Structures are given as C-alpha cells and as structure tokens.
1. One of 1, 2 was used to compute mean projected area of the Cα convex hull in nm², and the answer was 8.2. Which one was it?
2. For structures 1, 2, calculate FRET efficiency 1/(1 + (r/R0)^6) of positions 21 and 93 (r between Cβ atoms, R0 = 35 Å, to 0.05) and state which one comes out highest.
3. If you rank structures 1, 2 by relative contact order in percent (Cα under 8 Å, 6 or more apart), which sits at the top with the largest value?
4. If distance in nm of label points 7 Å out along Cα→Cβ at positions 5 and 117 comes out at 2.7 when worked out from the coordinates, which of 1, 2 was used?
5. 4.1 is what came out when distance in nm of label points 7 Å out along Cα→Cβ at positions 13 and 45 was calculated for one structure; which of 1, 2 is it?
Structure 1
Amino acid sequence: MIEIGRLEPADRADWQRLFAEYNEFYGRTMPDEFFDDAWRRFAADEQVHALGAKIDGKLVGIAHFLTHASTTAPDSCYLQDLFTADEARGRGVARALIAAVTDWAQAHDCARLYWSTHQDNHRARRLYDQLAENRGFILYTIQLP
C-alpha cells in the first residue's frame, strides 16, 4: 500500500537521495547547501511544497510543487519535480503522487495542475499521457547568472 503525506524530519536522508537521483537523471549535480535550502523551504510549506510516497514505511517517491498567479484563470499549480525510486517503479507511486498534488491544488482553488518532462522520458510519458493532456507546448529556458 502506498502512503502519501508531507515529508517529515526523519525523511531527510531518503528525500535527499531521491532528489539527488532525480537531478542526476537530468544531468545535474547539486551542492549540499542546495539540498539544505530546499529542505528548509519544504518544511516552511509556504512558497514551495513537497509530498512523499512511502511503501512499507520507506520513502520511495517525491513530488515538489508550487502555485503561481495566472493572467487567464485562477492560480495554477506547477508540479516541478516528480521522482520514483527504481525499486518502486511500476507500482503506482507516481500516479498516487500526481493524484495527491491534484487534490492539494483543488483544495487550494487552483484552476489547473501542469508539469513538464523531457521528450525522451518515454516511461514517464506513458503514464502522463493517461492522466493529462499534452497540449504541444515547447519549453524555452534562459539561464541567468
């Protein structure tokens, strides 16, 4: 059974491992202070939020999300990071996390939940195509110093 809830202080080490693996998947490595800052922000639960998925008491998935204003509708909820540990893939963890973030967004009067993924992330996209509409937008990024 998958349990979804807020991250707790005892989850810190497993969360950091999962978040590091998520970043490695996208070719990024982060310094320790980056993880420290993110953890503090999740604990505050004000600007950014985090949920964890546990199986048999072990953290096996994470979701990080935030809300922002919209010019065309009520606030939107952006699912920024979603990751499932290798050993838990195919067991419904990502689906459960997306459902929990969807519930959170509805409870906070958001008009939509959205996320992005790399075009080559085929395994995740098989799930995402079942749960959401791909509207065909392409993401552009400018890195700032």
Structure 2
Amino acid sequence: MNILFINGSPNKNGNTKALAEKMLKGKAYETLNLTDYRIGSYGQNFQDDQLDEVIDKMKAADVIVIGSPLYWHNICGSVRNVLDRFYGKVEQEGLSGRTLYFLFQGATPEQWMLEAGEYTMKRFAGLYGMEYGGMATNGDEALKLFKA
C-alpha cells in the first residue's frame, strides 16, 4: 500500500506531523511538505510551478493523508491553494480508488471550524472520486482513524 502524507504546515516538524506519525505509526509512508513546493494561486501561471508534481504523487498513492493546522478559522493556505488549483486541472473522479484522510489540528478550535474543514475535505474527496476515510483532530482520534 502506497501512503502519501501531505503536510500543509509551514512547521515541518510541528503538531501536524506529530498527528500523522501517530496515525501512521508502523506503516511506511512518504511525506510531502507543501512548503517545499512552488505552487501558484489559482489563475497564476509560473513556469516553475510544481503542482503537477504534487498531483502525480497523489495519483501514485493508494492512501492520501492531508494534514493542516487550523489558521484563521479554517484550512491553512498551502492546502487550500492545492484544493483550489485542482479545479480544471484534474478531471472529476480523477483520483478514484484512493482513500483520503484529513488531519486538522489547532490550539482551541471551535466545533464550527472543524465542521467547515471537514466539509471541504469531504467535498474534495467526493468530487475527485476518493473514499473519505475521516478526520482526526487529536492523537486519540488519529490512533483510531487508520487501522489498515
């Protein structure tokens, strides 16, 4: 099983990574830190844009785990940017057969913030044909989330 962890946090070794480590303990996986990639905003065209590299890694994975810190009441900018850029670049159902999990952590998120983030990830998974495996917001949830 090919597992890809996409870390949206600018702190590569922070709480988002720690949550992924708990969830994926004992499993082999690749980490992709979005801050290592140049990905323009929707509507921008840069010759050195690396979104295609991220998409190729997602297409090669069986399981995709997207991790985001909770910034300004929602998903962090680097993850949001990737989601936005999928529009028109990846066909609907283009990631079918994969399972998507979401790790979403913050200091003291309110329930509506967590619900908004999960709604976005469920819609993203559904649009591109992935099974949505669920969301974890703390270590206990992460340990229970992925048992494959």
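1. Computing mean projected area of the Cα convex hull in nm² on every structure in 1, 2 gives 8.2 only for 2.
2. 1
3. The maximum falls on structure 2.
4. 1
5. 2
Computed from the coordinates by the stated procedures, all read-outs in this text should not be read as laboratory data. Since this is a predicted model, take the numbers as computed values, not measurements. Cβ atoms are built from the backbone, for glycine too; each structure is taken alone.
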